[in-house]
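Structures are listed in the sections that come next.
The numbers here are math on the coordinates, done by the rules we state, and not lab data. Remember, it's a predicted structure, so these values are computed and weren't measured experimentally. Cβ atoms are built from the backbone, for glycine too; each structure is taken alone.
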Structure 1
Amino acid sequence: MSKRIPTLTAKPIIKSQVIAPFPKRQRDSHKGDFGTVAVIGGASGMVGAPLMAGRAALKLGAGCVHVGLLADNAPAVDLMQPELMLHKAADALRLPGVTVLAVGCGLGRSLAAQKLLHDAVHSPAALVLDADALNLLAQRPDLGTLVRARKAATVLTPHPGEAARLLHLKTEEVQADRVAAVRQLAQKFGGSVVLKGADSLCATSDGKLYVNKTGNPGMSAAGMGDVLTGMVSAFLAQGMSADDALLLAVHLHGAASDELAKQQATIGMSATEVTEWARWLLNQWVEK
């Protein structure tokens, strides 16, 4: 890689470690106690991506979830999940009380998309960046500088191809030294970073490195990253730190797919199913 960073051993993520910071719910709690997520994305032909992220955020515990859609012909309601509140993308960014912004799922790379990302980076809300938000950061170094300067929590969730673009490398170079890649991303942009893939690597804001051992080949399907974005956002909204939210989401995401695999559902596994199993599994972990 272009900048060699000393090798750091990654510690495995352990379930007891990641579930411990998950906040307990009081009997007299209400939706306002669990944060408000706004998912921004959904250019023409890609509306499903932010809807999957929004559904995951809702089902993993966020109090309220808004979805801002960029497509001109975007739906006004999610008939499969009517609890989601749908808006035009720019309107969703201006909503009061949003505690977490998740930007990038199906966003595209248009000028309108760049304006949305620019405005999101300036928000005081916690920020989760995925998919085209990451591609735009690679395309717009000025936005990357703004991301690094943010004071609020920031989480980046690149797959190897997106990581390569962010680091101006080839995907093969990233995969050849994943530890160096994820550490360089964390240093370049600040915040918490997961380099997705088999044995996903998480670099936390305090300089630690973790490897996730849950997950299986059934996760090689569309929408899995959108669901992970929604899960991270949900945990941030409920008051977890960026590091804790990322580690729990990555570990639970893979563990949910492992439960699905036990049902002989590895081939043809869908991201929507992983969301359902993640909710079930989270509740099991919390009860224990």
Structure 2
Amino acid sequence: MSTGTTALPNTATLTRYAVIGHPVTHSQSPYIHAAFAAQTGEPVEYGRIDCGAADFVAAVSDFAAGGAGGCNITVPFKFDAANLAAHTTERARLAGAANVLRFDREGWLADNTDGSGLVRDIERNAAWPLADRRVLLIGAGGAAAGVLGPLLTCRPRKLVLVNRRPERALALIQRHAAWARHCGVGLETADIDNPGDGFDTVINATASSLQDGAVPVPARVLGAGALAVDLMYGPAAQGFVDWAQAHGARGRDGLGMLVEQAAEAFFVWRGVHPDSLPVLQALRQRLANPA
């Protein structure tokens, strides 16, 4: 699946970017993009904009009008962001959601780098090939919508999607049905209380970790030695990681995905691919040893 983005040339002018959503107070994105800017020499300044639902469109518009180059969009506005742009990449169209906006003069571009970030973290950083695996994806919100298409591109043997609201899961797999057929992947939905047993890979894309809630699926979904990934990171993901490891799986939080999707967003904005691995290593150390 192509990204549909065009690399932009470097410029000597300092350009502002930000993450927009709620809450964003503890977002690590400013640290990540500052590290990318230092590494690449790109003139980037990156901040946070916290806004409520009623202020989202105005917040993005005001930021763009102030000469910014683009922004990341986080919860709960990823579906809304996709509707703000004149141009949309193939992966953002498939997801129906966007986590990246680029404020091009000829019309804003909406993109979604979540899925490519997750896949790169799983396959490269965690050394876990997804081809021919049985994958369980939990959730049908903006995060799940962003990662489903790229997960299918990896050609797992089967992908099962579950959600508390089954109609949302069904709508999401229907939107991806043609792409699943193209990739030769069996894509289906199931009851969240009875999703099946022994998956190789379990991905939690729900807000349960943010809300300090229980893991939304039974432990039997974990196959022996399975990889279980929560898209949240830090303390929010610790309950899911502990649950996975207590049941014989390999638990992983979403910090790697955060860094990898940011690296892809940096390329969308600047036309430069930063080296993500040293930034991920430094960020893990930073979070493990807060000042």
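Brief remarks follow.
- Structure responsible for -11000, with helix-only ellipticity at 222 nm (-39500 (n - 2.57) for each DSSP H run of 4 or more, over all residues; to 500) calculated and labels 1, 2 on offer: 2
- At a computed 24.6 (mean count of other Cβ atoms within 10 Å over residues 123-130), which of 1, 2: 1
- Answer label among 1, 2 for the case where distance in nm of label points 7 Å out along Cα→Cβ at positions 19 and 35, calculated from the coordinates, equals 1.2: 2
- Taking FRET efficiency 1/(1 + (r/R0)^6) of positions 155 and 235 (r between Cβ atoms, R0 = 41 Å, to 0.05) as the criterion, the highest value among 1, 2 goes to 1.
- Among 1, 2, structure where relative contact order in percent (Cα under 8 Å, 6 or more apart) as derived comes to 18: 2
- In terms of mean count of other Cβ atoms within 10 Å over residues 27-34, the structure with the greatest value among 1, 2 is 2.
- Between structures 1, 2, the calculation of distance in nm of label points 7 Å out along Cα→Cβ at positions 75 and 195 yields its largest number for 1.
- Structure with the greatest value (metric mean count of other Cβ atoms within 10 Å over residues 59-66, set 1, 2): 1
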